[in-house]
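Input: structures, listed below.
Values quoted throughout were computed directly from the atomic coordinates according to the rules given, and no laboratory measurement underlies them. Since the structure is predicted, the reported quantities are computational estimates derived from the model, not experimental observations. Cβ atoms are built from the backbone, for glycine too; each structure is taken alone.
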Structure P
Amino acid sequence: MDALASLARDSVLLVAAVHAAPADAEVPACPGWTADDLGFHVASVQSFWASVVGREPGAGLPGGDVVPLGRPADAAALAALVHDATAHLVAALAGRDPREPCWSWHPDGRTVGWVTRRQQHEALVHRVDAEQTAGRGVTPIDPEIAADGVDEVLDVLLGGHPAWTTFAPAGGTVAVVVDDPGEAPHRWDVELGRVRGTGPESGREYDVPGGRLVPPGGEPDAVVAGGAADLDLWLWGRGGAERLRVSGDPAAVATLRAAAVDAMQ
């Protein structure tokens, strides 16, 4: 399944799950959010990125020409809003050269391909949120898509440190291993440490747990292995480690997961 088909499919599943959940049901992984909040968030994010990639290449961040979405008053209107936002985003991304430049908040993400990948995984994770909120079983996740999600978490969200930060190694290395039956195994070695710096716009001081990818090899301090879907949800804080095989230093494993979840905020 390609990225746009995956994005559209998960958005449809999300709408169905949000509709099935009580409007005020709390999203397990997002304290303070209700099912309706989740649906409106996805519509808002998808509408924003449709505006970004629909502009001229390299045009930058949309400003006053982006009209904020109005909050729907009922479930049917919310479902229609998400449906329309997804359709606009897919249309904006379809047929585009992945290398084409566009604005992004991430220093390494200023291409249409980066936005497509990010929004594919955004839809997937929030679809899982919606299904968990509705008390449904999680619809199976394609192993290839999930493995790419693991890579995005570890390489982009956790390992993509802003230029104004420094990384100080501390805390060892954790190997993350995807080994779905019938799929090519893949391994990422994550060096743990601290990310420090001062936000150039906010002036806020940061000193938080972090990580960066290093070439696989040697003996890691810990190993977390399992199916791609289980690893992807674990790193996102949407699933536990019950179906994973964890060995080595438990503190290093806990640090990796906490740093990954924090990097997504």
Structure Q
Amino acid sequence: MPLLPEFRLDGRVAVVTGASRSMGRAIAKTLAEAGADVVLGARSRGDLEGVAAEIERAGSRAVAVECDVDDAAAVDRLVTQAVDTFGRLDILVANAGRFQNVDAADLELSDFDALLTTNLRRVVASCLAAGRVMIARGEGGSIVTVTSIQAHIGIPRTASYVVSKHGVLGLTKTLALEWAKHGIRVNAIAPAFIARDEEPLQDDPAFVAYVQSRTPLGRWGTGREVGLAAVYLASDASSYVTGTTLAVDGGWLAG
């Protein structure tokens, strides 16, 4: 059975940051499968080119752009590349994240600052760059940020991560309100524990088992499941949805 037309992304152009591996890679591939042309941004050009080749072998178009999203000018170039290559920009998936596991009493402020740069500042830079292009074009668009269940709850030993993801959630809500008048929808995906490249952290069996026991659905999530959520929020299937968070969490937030 063909995909309902509201879920299709044919003729649309998406930028995905952090697209070289794991969840970002899966998001980019799923958007392309739904019909989007995809511009892939990350620091590792070699990995990006591999993702682009996978997408093109599957019949979609993709461009790999080496981009350090700590550099606002580089982010602007990434967005400009989408317009120069494909003529437009319709979708941004701002996927950036790094985890930190340390007792708050032992947290160094320099490490806190570094994690906020990765998890929050990069998302802000990406959203602003894409939003300005969408506003100037005047045809709306969809911005999807990747937060976490930890934008809604606290978990011990993750203070920096929790603060950063709460910040992304606040940004998402504020941009949704400011940019609704431009037809730009801004939503968030909040994953729980997602397997890296479809495999959990097998080097720590106790942690793998803990996640599975704590998750109501009894397993880790996959990158593709996050990608499917991104397709929904990027597409016309969610045309009346903005400023909200879609939890892809196996039931964590229900408890």
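Quick notes
- Mean count of other Cβ atoms within 10 Å over residues 44-51 from the coordinates reads 17.0; which among P, Q: Q
- Answer label among P, Q for the case where Cα extents along the principal axes in Å, calculated from the coordinates, equals 49, 43, 38: Q
- Among P, Q, which structure scores highest (criterion: percent of Cα pairs over 19 Å apart, for residues 52-203 alone): P
- Which entry (P, Q) yields the derived value 17 for relative contact order in percent (Cα under 8 Å, 6 or more apart): P
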